[in-house]
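Dropping the structures in below, format is structure tokens.
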Structure P
């Protein structure tokens, strides 16, 4: 496996909703890895033998998926992990690292046997054009794997200690999904449109698997709600989610009597003919 490098070293300007320069981003990457990696790793395993393959991880975050791709590709493979801000991506994990802007810069030179993006394109308004460029960067037979949450569905609270807490969780969801994130370019319906988008760009054998889980209070998934608010506190307050509600949410997500449902994760795989 090619040794790790990063160019350049300093963080660039971020348009992503959850900025890697925010101190809360460390916890966010850790929680996302805990709750999403098992499903993502199973999906990568469905691609077949990746020994010796060239793999591109777009929006690498904390680097856990890039590390898994490096394990699957082995010493003869090549894995490149990219992000707008690579400060949380390890430089000694058996893959290359590149600070890269998916919107303004070309897809890194391929062709690639696997391109994977998780929780990236739903945040980027130019998502359709980016998919076209990712498809063009695939090698013949190569696979594009796009994983995004469909956040359009409400009723996240499965159980709560009282009606007020259940209402608070739903207000959190409505504020985040209907007001805060759309103002930053997020599309809550994107995940369900990825399948058709891949077909429209000529990919074949396209298939989608949908995953969701319950998260009890205190678990990484439940605590992620508080991390989201902490990173976007000003936006939440501007949208009417008061400081008092924020403090109540911080307490609620650690209460084991609370159980919330994850968003539906759509994992879509398409192959270059």
Structure Q
């Protein structure tokens, strides 16, 4: 199977874990091709330490020829890769199909066992063991150092807050800032030593949270930026630091919040109307 993870950081991690778990269960060869695009403009090797993958699994950086043959067919590339993929593969599944297939109970294992398939997804589509997340994805040392420094500023009771803004209209609509304030005010009433780790892609949210909670806020100083490697590394630092808190208050329709809770095996409360 050729697998192309799509979307942002959390989407790619979860989709890739699904593909690896599926390949191991089915006993097939898997090549994960990591593309750089507007949603995540960074190479895999610049974000994560190479791990010992299962024997029949490889994660590779996309080459120039991969862009032509294995990229996801879309308007941006005039759907040209689809022409090659129809010739090269027995069957292809694309990201816009995955959610419906999951809902319908599609047998991904039976599909992949027949061999010679292509798949692209930004969603997790196959159950993977919790240990696989920690085995397959470990941040590069530079990011590990940032995570450690931020976690060192935590108090005995620290909650994580992930407030998604910018391009996520559903999060903006369903998870307004006032509702986060309500949750944190309740936490503060119960825990006088409260520390808040804030992960957000909005500078306005940072300012509002600092104005209300002052030095209790721990967060990145730099602006969120998916267009640079450093920006994506900041996102990884946020994700792994959130996982070190006692509880996460997350945004509606955000895989980032969900993955952070999964990573830390901690409770997640989705803040929503």
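Looking across P, Q, the calculation of helix-only ellipticity at 222 nm (-39500 (n - 2.57) for each DSSP H run of 4 or more, over all residues; to 500) that yields -13000 traces back to Q.
When distance in nm of label points 7 Å out along Cα→Cβ at positions 117 and 149 is computed across structures P, Q, the figure 1.8 traces back to P.
When distance in nm of label points 7 Å out along Cα→Cβ at positions 109 and 237 is computed for each of P, Q, which one produces 4.2? Only one of P, Q returns 4.2 for distance in nm of label points 7 Å out along Cα→Cβ at positions 109 and 237, namely Q. Taking mean projected area of the Cα convex hull in nm² as the criterion, the largest value within structures P, Q is that of Q.
Here, each number is a calculation from the coordinates, and none is a lab measurement. All values reported here derive from a predicted model rather than from experimental measurement. Cβ atoms are built from the backbone, for glycine too; each structure is taken alone.
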